[in-house]
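Undergrad: Structures given as structure tokens follow.
Quick note: the coordinates plus some simple rules give every number you see, no bench work behind them. Predicted model, so just to flag it, every value in this text is computed and none were measured. Cβ atoms are built from the backbone, for glycine too; each structure is taken alone.
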Structure 1
Amino acid sequence: MPLLEVDHLSVAFTQYAKGFKQDTSYVMNRLSLSIDKGEIVAVVGSSGSGKSLLAHAILGILPANATVTGTISYDGMELSPEKQADLRGREIALVPQSVTYLDPLMKVGAQVRTSVRQEDAVTAQRNVFEKFKLKAGVEKLFPFQLSGGMTRRILVSTAVLSEAELIIADEPTPGLDQAVMNEALASFRELADNGSAVMLITHDIDAALKIADKIAVFYAGTTVEIAPVQDFSGKGERLRHPYTKALWRALPQNEFLPIPGSQPQANALPKGCLFEPRCSYATEDCSKQIPVARDVRSGMVRCIHAT
């Protein structure tokens, strides 16, 4: 049984337009994803594809104008708002994308120590700071005295010490030098090897491939493919979805081929396959309905042409 299972999750936001007219936009559509204990699933995709939104939906911290359908289950139990609040920060830890999540009125060492479940919180905090190359005096600083890279290391330190069962790391590596980034990635791998489930949200496919077991590719608010990391090789011959193949071939270290067009806005989604207007393999059938998710070669894909 997966520790986390997201099944056909849809999220819509209702906002006022001109006058008192209300508009509803679906920013996530029938998204599905699961993570086992001991597994790292990296979530990749362009900005606006729903990566951070999924993290907020799991934690139950979406704004009040959000409407959520579908199910999110943790350890076999469907999460209610009350259960999300109970697990948040205890069994489910977030490494947030924004560096503004730290309490501005509390020294960072004390903040990190609040997440420690061991008896000697001070020693644990100092050891993890040393691991991430944070000098001894940093623990006495306030967040406004830190650089962006230092703040990210503080946030990763908090998750590492939390001993949470599920860790959601939302873009944890920007601003880190290569050595510290590798240490942070290795820490996530260590947490998974010790039994935690890790969701790594990132734009950096190369970083994800170093530690992840699977890659989940998001596009316009849904999962278009979930593939083992081994399939991301060569020219992407083993990949299943045209968008995943195009994304892989667009990387500078591969063929550096641009993808024509742009990702559709939430209020102007195609009726059929969301990638159909940009896809060179598209046929008339692709425009009729959103493809169902199906298993193909030990992976999941939403494409009627995938084999």
Structure 2
Amino acid sequence: MTRWFHERGSLAQDGWESVIDGSLPGWEHTGLRVARLASGDQVALDTNGVERIIVPLAGSFTVTHAEAGTEIVTELAGRASVFDGPTDVLYLSAAATARITGTGRVAVATSPTSDLRPTRHIAAAETPVELRGAGTSSRQVHNFGTPGTLDAARLIVCEVITPHGNWSSYPPHKHDEQVPGHESQLEEIYYFEAEPTRGATAPDPDAAFGMFSTYSSPAGDIDIHAMVRTGDVALVPYGFHGPAVAAPGYDLYYLNVMAGPGAERAWLISDDPAHGWVRDLWTDEAVDPRLPYVGLEDGSDQEGTSR
């Protein structure tokens, strides 16, 4: 049986803590690489024909990238953790190669394509921050790699922060059929991180966790019901996915990477008809006042739902 959930380190290779690409059975359109770099370390992105978005998770990084005979150095001002607001990201054209240096954790979202779109540095201040849902279904979404923000060939990438005790990726939904104007067929990767909520002191911070579920749809059979911790990865080729639940006391983060076979780059979803009605409950509820999460040192003037 194909494995769709992978614990941290189980997909390690060539200096990367996790590598997801087309070499995995049943996987074709999306990829993800995650590395933890110490001072002096570097990782290489040396294949053309793959578009990429480089996302600092913790720390700052230097990306030296080459395209059409020209080498460019881009500094990505990062963040202390994924719970400290948006970060600079770099979209690399499928014609580019690169190497990454720095200290901390870095993710690289990928999708194979021959369609060349311009390389672009997106500063943290340019990233739209969306507060989605309401009440205990409130979450924060950083839309740096979505169609309204980034001109990419296939990739749709965002990150989601769920405060402790809240639910996200909810109600359960799917995007595994191509139905023009209604639903798009997209593979999806969830990369998770969790940590004790702000101001809390836990005896074992590495024990921080959330919960994540994916279940079957007419497009295919799948069954993921897992405790998720920092570095774990869930692959969603089809099926209804959600909820992702932040356990009380622990905040939950996930990076979403999506792409599919369709010509249109769009995120169109269908709720599970048994649960979609819960959206109506949000009408009279406010967004969780703990949101937005921003950097603790520089966030005093960063209010509102977007910037």
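Undergrad: For distance in nm of label points 7 Å out along Cα→Cβ at positions 256 and 272, which of 1, 2 scores largest?
TA: Checked 1, 2; max of distance in nm of label points 7 Å out along Cα→Cβ at positions 256 and 272 sits with 1.
Undergrad: Using FRET efficiency 1/(1 + (r/R0)^6) of positions 184 and 240 (r between Cβ atoms, R0 = 30 Å, to 0.05), single out the structure from 1, 2 with the greatest value.
TA: Result for FRET efficiency 1/(1 + (r/R0)^6) of positions 184 and 240 (r between Cβ atoms, R0 = 30 Å, to 0.05) over 1, 2: largest is 2.
Undergrad: Another question, if that's okay. Taking distance in nm of label points 7 Å out along Cα→Cβ at positions 8 and 280 as the criterion, which structure among 1, 2 has the greatest value?
TA: 2
Undergrad: Taking 0 as the value of helix-only ellipticity at 222 nm (-39500 (n - 2.57) for each DSSP H run of 4 or more, over all residues; to 500) derived from one of the structures shown (1, 2), identify that structure.
TA: 2
Undergrad: Assign the value 0.98, calculated as Rg/Rh (Cα atoms, Kirkwood Rh), to the correct structure from 1, 2.
TA: 1
Undergrad: Right, something else. Could you figure out which one of 1, 2 the value 25, 19, 16 for semi-axes √(5λ) of the Cα gyration tensor in Å, for residues 56-215 alone was computed from?
TA: Derived from the structure labelled 1.
Undergrad: Which of the displayed structures (1, 2) returns the greatest value of distance in nm of label points 7 Å out along Cα→Cβ at positions 160 and 288 on calculation?
TA: Sorting by distance in nm of label points 7 Å out along Cα→Cβ at positions 160 and 288 in descending order puts 1 first.
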